[in-house]
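Derivation of every value follows stated rules applied to the coordinates shown; laboratory data play no part. Note that the structure is a prediction, hence the values are computed from the model and not measured. Cβ atoms are built from the backbone, for glycine too; each structure is taken alone.
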Structure P
Amino acid sequence: MFVIHKRLILINLINSLVEGASDAIFVAEVATGLIVYVNPAACRLFECDQDYLIGKHQSQLHPVEELEEVLQKFVIFTTSDTYKETTAHIITRSGKKKLVLITGANMFELDKKMFASAYFKDISYVEKLREIAFDESHKVRRPLANILGLSKMLAEEDVLPEDERKQFLKELYSEAQVLDNEVRSISTKAQG
C-alpha cells in the first residue's frame, strides 16, 4: 500500500513540476520527430493551445531558413546521451519570431518507442538588447568623441585665452549633457 501511495505522490509531483514549469517543455517521438506532449508554458510561448502543437513535426516550430540547422541539432540530441544546449528561433502561431534557448534532455523509452524531451526558454530579450546596443552605440560615440577631443585640446594647450578656454568648457559641458541624455535613453529602452 505504501509503495502505491509513494508512486502516486511521485507521479503527481512530476505532473505538477512539468505543468507548472515556466519554461516550455516538449516531448517528441524520436523516429518520427512528431510532438506528443507540450506543457502550458509551451502554449504560452507559441501563443496557442495544445492541439495546435501536438502532432506537428518538431521542425514546424522553426523558421524555414533555419530548418537545416535545427534538424541537424535534433539528430545530435537524439543520437547522444549527453545533455545539450543551443539557441534557435521559433515562429509563434501569430507569426512572431522569438529566440529561444533549447536544452535537450536524455531520451526515454515507452511502449518500445524512443522519445526526446527538450526545454525551450524565451530569450528574445537578448536580441532586443543587441538591437538597443547597436542602435544607440553611435549616438553615444559622437558626444564621447567630442568630449575626448575637447579635453585633449584643453590639456595640450599651455595658455589659452580666457574666452577660448570658457568656450571649450561650455562645449565640453554641453557634450557631457548630450552623453548623459543618451545614456538615460538607453536605460529607459532597456527597461521597456
Structure Q
Amino acid sequence: MFTGIIEGLGHLAARETLGGDVRFTFHVGSLPFDNVQLGESIAINGVCLTVIAFDAQTFQADASTETLGLTTLGKLAEGAVINLERAMRPTDRLGGHLVSGHVDGLGQVLSIHDDARAQRWRFAAPAALRRYIAKKGSICVDGVSLTVNEVDEEGFDVALIPHTVSHTAFSNTAVGSAVNLEIDLVARYVERLLGEGARA
C-alpha cells in the first residue's frame, strides 16, 4: 500500500525487452533509498512494481504485458522523469489516502492554467471510471494523491499548490500527456458491497 505522497523524483535509465515484456532500470534520483530490499514494492508514476535488483543509485523491475498495456509505462521514454514512492510502513503517517498502486485506467491532461499561486489542472477520464470520481473525494494521478474540485461528463479538475508542482513529475507534464489514474479504494468496495446487497 501507498499514500500518494511522492517521496522523490527519478528517471527511467533503461528498458530491455525480455520475452515479450520489459525489464526497467530506474534511477532513484531524490528518493530516500536506504535499507532497500529485494522484493519490496515501489510505485513508479502510481504503478506498483517489485524490486528485483538494485545498487546504490538504481533498481530494476519487471513489467508484464498487462501492466505495459494498461499504464503509461508501456510508452515511457528513457530519461523520462518519474514519481517515486516506497510502500508505506504501519507506523507511517497517512498524508494522502490509501493507494494500492493498481492503475484503473488512463486519463489525459486537458488543460493547465494559473489560479493565484496554484495551478488548476483538468483531466479527461474514461466513462467507466468517472462514476467513481466524486467532488472533494480523492483520486491518484501518476501516483499523486489529489483532491477532486469538480467532476463533469468529460473528466475532473484539481488544484495543485506550488509545492506539489515542484516536487512531482507534474513540473514536466504537458497538456495532452497521458496519466495513470487510480480511483479511491473506498469507492471500489462500496460498489462491491452494494452489489452483493442487491443480490442477497
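In this comparison of P, Q, the computed figure 5.6 for distance in nm of label points 7 Å out along Cα→Cβ at positions 47 and 167 is attributed to P.
Each of P, Q could give helix-only ellipticity at 222 nm (-39500 (n - 2.57) for each DSSP H run of 4 or more, over all residues; to 500), but the derived value -18500 comes from P. Consider the structures P, Q: one of them gives 14.8 for mean count of other Cβ atoms within 10 Å over residues 87-94 as calculated from the coordinates. Say which. Comparing all candidates, it corresponds to P.
Of structures P, Q, the largest value of relative contact order in percent (Cα under 8 Å, 6 or more apart) belongs to Q. Between structures P, Q, the greatest calculated value of percent of Cα pairs over 25 Å apart is seen in P. Each of structures P, Q was scored by distance in nm of label points 7 Å out along Cα→Cβ at positions 15 and 95; the highest score is held by P.
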